[in-house]
Each structure stands twice: as structure tokens, then as C-alpha cells.
Structure P
Amino acid sequence: MCSACGNRFSTGDLLFVVSEQTDFEKSIVEVTKNEKCDNNFTHVGIINVTDTGIFVVEAVPTKGVIYSTLNNYDSTKFVIGKLKPKYKKYAKSVVNRACSHLGKGYDYAFDFENDLYYCSELVYDAFVFASKDPHFFETPNMTFKKEDSNEYVTFWVDYFDKQNIPIPEGKPGINPTGLSHSKQLTIKN
């Protein structure tokens, strides 16, 4: 592990990814973007700093919940969400909770009630467990509609149609961009 990396990353920090390469990523940004935000994020994972390296616990499509090396992000634009000092006490428990879900599938339905996880849902679950506070992070109602419109984004209509499930419009959810604005974090480029 490089000595500079130890100062940049701490266990429990969040890694926010900026990417709009796939239709999935572009569609996430389309329904979660924040005009006040310099970056709109499409993925988030939890940092774990160990004696053997820096790792990320994350939920990714096709693989589900995995434990990967930070080196996988060498050519990726990301920023770090540092836990504010009063929340650092949860860091180890957060990582342990997230790791307890390793091998579980990806939550394509964005449903808090199943035992599957999408990236920011994994983060939410881990922090709620560690803090014992169901409102540790805000869970605003999800939307899959075009901005300033009552019309759904075509990608999401097709996405949920292929799964034969209704669009979870208005159900509680959490997304990387919204999560990055949490009062518990300080964003570092």
C-alpha cells in the first residue's frame, strides 16, 4: 500500500464513481442528476483499508455484492466521501455488515424489501445496521421520469418491462448522487 494512499482513504469512506459510458449509467444520471452538483454519480462503494491493500465492497450488475481492489478504479474518475469525525466510529461495523452480503445478487428492481442489493442500497443497509438509525441517510421517493415531465424515460420503461415488474415510481430509494449530499460526508476530489 502506498504511504500517500493511507492518508487519502479510510475504512468506511465512500467511493463515488463518475461515469456515463453505458445506457444504464446515462439513464441513472438522467433521473438522479442534481444541477447544483459538480459531479453526478452512477456508482458508490465502501472503502476498506487493510494491511494488504485498499478494497471496495460494492454491488454491481451481473456480479452482485463483491469485494474488489481499488486498483480496479485506476482509470476511473471518482471522488471520495469522507465520513465526518463523529461517524467514523461506525466504519468497521459498516464494512463488516456490507461484507456479510458478499455473493448476494444485484437488486435490479431497486426494492428495499428483497435480499438483493444495488450499490447505494448496500451502503444504506450497512450504515443503518451500524448506526441502528433507520434514517441515517435520507431515502427520497424514486422517480424514473424525464425532468420536468410526467413521461417516463424510455430506458426505464424497457428496463422494468423486461423484468416484468412495475416501475417503482414513488417508492423510497437512494442513489449515489443523492447520497453524496449527505450531511454525514465531506466530499474530497
Structure Q
Amino acid sequence: MKRISIVALFVAAIALLSTNCGTSDYLESLTLTATGPSAGTFYNLAGADGTLQMTTTANYHSGKTIDVTNNSTWNVTPEGCIFSGDPTNPCAGSLPAYGPTTVPINSTGLMTGIVAICTWFDLTTTTTTNGVTTTTPDSPPVWVYTGFYQVTATYRNFTSQPVAIGVGVTTSNSPTGGCGPS
């Protein structure tokens, strides 16, 4: 009888070790991503009522990842300024504060552009021909930020890396129209 219980304990111990029972998995970090118009890693909230989908992923010690977007809280800080319409003097004032009438983020992580601003401008090229100097916006556009909303997500006392979101709800100086990448 003792032999059977020792063998049973041995088999049970092997089973626990092989299934990782008895080890704890824990949250290590959060990753915030955005899906929508971008120029590389610079995102643009393009057009009136334009949207970007923010996604928060919880990264666990075991390598497991879980989408926790619906359980995240959003932290948004305005950085820089609104585009003035003049690339030689691009700032026209501070960005409006984050809120329900500017660039709200709903509970599912959808960010919407409501306020009529542009935080991008198209770089310009200056040429001189027969003594006449002209400055024109680049075509195709080379987009540059004047400002952006810095977004982070928080879940279970962890905060994600920041993601910068430019806003292109009005037009800029670009000959192709619009404001920012689309």
C-alpha cells in the first residue's frame, strides 16, 4: 500500500510540474497601438469625425497577451500647437485640452476628431528663377507636426508607452488638400 501512494505522489508531482501548476503568471507591461492613417509611427486623426482605434494589450510573464482595451483608462496630454496656415510661422496657439468636445476616446478605445484643428503642415521648397523667389508646399506632401495629443493607457496600475496622435480635421497648406497623412 505504501508503494502505491509513493508512486501516486510521484506521478502527481510530475503532472503538476508539466502543466506549470504552482507557478504564478503576472502582468509585466502594457502595449498601446493605434490603427488608422499614419506616416510611419506618426498617427493622424484625419477629417471631421475621423477615427483611430486604440488597442491596449496586457503582456504577461508567460508570454501570454490579452486585449484589455475595454478595461483601460485613457490619459491624454496636448503637446505643441495648432497649425497657423503659415509654414514660416506655424504655431497659432495651444492645442485645446482633451475632452468630449475635442478628441474623445470611448470605452472601446475609439478616438474621434471633433474639434476643427490641424496639427500638421506640408514642408515647403523655395526656388529662385530669373531673380524671382517662390516658396511652395512640397508635392507629394512631407508632413510635419506642429502638435499632437500624447495618449497612454492604464490598466491595473500599469501605464503603456505613449502614442502621438496628430489631428487633421481642417485643411493645411498642402496643394493636395487635407491635413496630414491619410
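Nothing in this text is a laboratory measurement; each read-out follows from the coordinates by a stated rule. Because the structure is a prediction, the values reported are computed rather than measured. Cβ atoms are built from the backbone, for glycine too; each structure is taken alone.
Out of P, Q, which has the highest value for mean count of other Cβ atoms within 10 Å over residues 130-137?
Largest value of mean count of other Cβ atoms within 10 Å over residues 130-137: P.
If mean count of other Cβ atoms within 10 Å over residues 26-33 is calculated from each of P, Q, which structure is the one that comes out at 18.6?
Of the structures listed, the value fits P.
In terms of mean count of other Cβ atoms within 10 Å over residues 42-49, which of structures P, Q is highest?
P
Given a computed value of -3000 for helix-only ellipticity at 222 nm (-39500 (n - 2.57) for each DSSP H run of 4 or more, over all residues; to 500), which structure among P, Q does it belong to?
Among P, Q, the structure yielding -3000 for helix-only ellipticity at 222 nm (-39500 (n - 2.57) for each DSSP H run of 4 or more, over all residues; to 500) is Q.
Looking at distance in nm of label points 7 Å out along Cα→Cβ at positions 122 and 146, point out which structure of P, Q has the largest value.
For this comparison of distance in nm of label points 7 Å out along Cα→Cβ at positions 122 and 146, the top structure is P.
To which of P, Q does the computed value 19.3 (Kirkwood radius over Cα pairs in Å) belong?
Derived from Q, not from the others.
Could you figure out which one of P, Q the value 14.2 for mean count of other Cβ atoms within 10 Å over residues 74-81 was computed from?
Clearly, the read-out refers to P.
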